[in-house]
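Multiple structures follow.
Just so you know, all these numbers are worked out from the coordinates, no wet-lab data involved. Only a predicted model underlies this, so the values are computations on that prediction, with no experimental measurement involved. Cβ atoms are built from the backbone, for glycine too; each structure is taken alone.
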Structure I
């Protein structure tokens, strides 16, 4: 942060995009839609009375948790120093009075509040007029957008916040810049985290039917699989974004999920929605071109994941059942794209394996909850007491999945498709090792919130899974010596 000596005794600070990187109106609308879709729809009628009336109505219908929204720590630290030096601090925002008052009460930093009041939308010239009526002509203004340019023109000096294109240059032509709290624009890595592109590896499950059941190389099937992988990846990324928007408040209360780009305010909510909708539509377009049944499968996935986000994730046991089904669904979609009939043994193995991983995910959350001396999960129906059931249930399901896999690789109808079927027992050993290791890591309290996410970052897991996949490919294509055959 760059700054020069401040002369004026009053510092006026904007809220949305300045004091906080988020947009409080957009967040309020998201919360209103989540808590009462009917009231959300009805609230738009108040736009006929003006944007200020609309903001006021939304604030009356839903209370934003201003204690958990992200704030710019560097700007807050600067304002606290100036406050101790005797500066008068004014919060001036186009947000509704209820939000502005709640923010001021939470921060306990501002001497005065200027805000929209249901009649006047305090933005641009309206905000400048209100500032001049309150403090006169001597003030320093902290803002972030083009709407603040005419205020900077009238101010003694300006404090620039954020990274909006062209704003800093124009503000510098209008006023003396006494402070610059510039923040870098979210880079590719941040957006990839927001859209959980690393989780696309889960969609590699779509290739399992081809690896396990394709009798010969088929360029058309491989083409369909690759395009289907991309389409499903874009769809899951879009659903992750909308799920994160839905869970903004609960994520911010979570010790690790609070670092997600949307919860932390690292990416724009509006931009995320636009990109998410675009990816969703492109995904459906690709799916429709590939295979109509695959297209219907994508729609079904959206319906189930939406139901999960809205209600199912709060239902004990049913939530892990659905998580396992959603993972198993990727295997089914892969079969549709390759036009391969999937063995019931393979589906049974994958479902029980995914069910055990879903339980492991819940056990991880409860172990961390217990370490924080809490009892109930936030927004879910689990208690730390449930570990007494979940732990043995998860381990026993893991064992069941391994037994089913060994039955699968012993089935005569299956092994006739393999050149070296005995090698599949090596894959079984690898699966046993990998899943057992995940449970040990969880027992030590070292597991991430999501075992799949952990595996993606864990070198040992990646090597183990790569070896298992390699063994499958070799067993399909390379004959082994007679002493190692069935």
Structure II
């Protein structure tokens, strides 16, 4: 970017210097030409004035003396006095070889009756010389009685023009070179903070929210850098809040709350979702011989496994209640496969528990088993509680039934309703057997429940790989 900026600046300044140089050269040439014209006009006017009487008197001797005296000035190369009809009365030095009328026709008018003619004189030794002749009529009482012409060399003027052009061009080139150097230095100075901003944005984009721009400036870029640092600090604080919230609720719920921090309010919406309740069997007996710290470590370990497994199947931890975990599928993020994912999550929890029990046996610890109940249906999802304290959760009859199903399940079992299993998408991917009918308080008809044995072989392979990783982590710890 620095070189692009330097190129643009150099191009603009070069164009400007080029135009300026052209104007200066043109003006210098015009000044020198004007001075030459003024000098030539003065000389030819003097010749015309002094030649009036000799021309009228046809005094050739006087004309000859006058022309000779004029030629002794040094700069004059030739002079001629013409009669009114164009015949030469007297001449000296180099004069045009064509007649008076031709001179007037070819010459340019410089002032009223004064004309100048640029022409070249062929030299005897070869080559040519640039000359300029000035001609004016000789007038006496308003009548033209003759013509006076003087000739000067243009070599000196041409050489002066050439030297002036060279000096101006050299000065222009020198200024352009200085400008290029200055433009590069200036563009680097301008682009450096931009590069710093680009690098900082890349760092932030890669997740390094602690990155800050240390450069301090008192210009607009400094203000932008300060604003960028403030933005990065806000993002860091937001990330820290999200991380803190995610320890108390699921990541997606925490992100949704942060994204709509000014719109958090009580209420919810009706959704089709699936709820899983996983209850540790005989927790009271297991915890009898544990210290409070050991109980906390035990619960944290298994709730950690449930969290990991639920994430694999797009589940969201709703809450932990004592020795029970509640997981929802299909909210807050929609999931068309929430019915199957909830069952697959439950199967993996039970399989993982079985694998971990083998490890616990080698450590001399009692086995752990879960009762899991799953139900799917219409429920209300949203912020529940009071304006001072609220919680994102799901409520409804379907949720209550899932909790009831977990209580009727046997240790190590997964229980679902018949309506859940009869879903074609679930039936082709889940292996289950009809269990029994149970009476639910508040419902007139009994509920038929199924006992889930496993998932289809296709899904079991991937599940086994994930189980191996989790057990390996447990063994390493």
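Here FRET efficiency 1/(1 + (r/R0)^6) of positions 64 and 328 (r between Cβ atoms, R0 = 30 Å, to 0.05) was calculated and came to 0.00; which of the structures I, II was it taken from?
Matching structure: II.
With Rg and Dmax of the Cα atoms in Å derived from the coordinates and found to be 27.7, 94, which of I, II does the value describe?
I
Taking 4.1 as the value of distance in nm of label points 7 Å out along Cα→Cβ at positions 40 and 352 derived from one of the structures shown (I, II), identify that structure.
I
Given a value of 24, 13, 7 for semi-axes √(5λ) of the Cα gyration tensor in Å, for residues 408-463 alone, calculated from one of I, II, which structure does it belong to?
This value belongs to structure II.
Thinking only about distance in nm of label points 7 Å out along Cα→Cβ at positions 112 and 240, which of I, II has the largest value?
II
Upon calculation of distance in nm of label points 7 Å out along Cα→Cβ at positions 48 and 400 from the atomic coordinates, which of the structures I, II produces 12.6?
The read-out comes from structure II.
Comparing distance in nm of label points 7 Å out along Cα→Cβ at positions 232 and 368 across I, II, which is largest?
Across I, II, distance in nm of label points 7 Å out along Cα→Cβ at positions 232 and 368 peaks for II.
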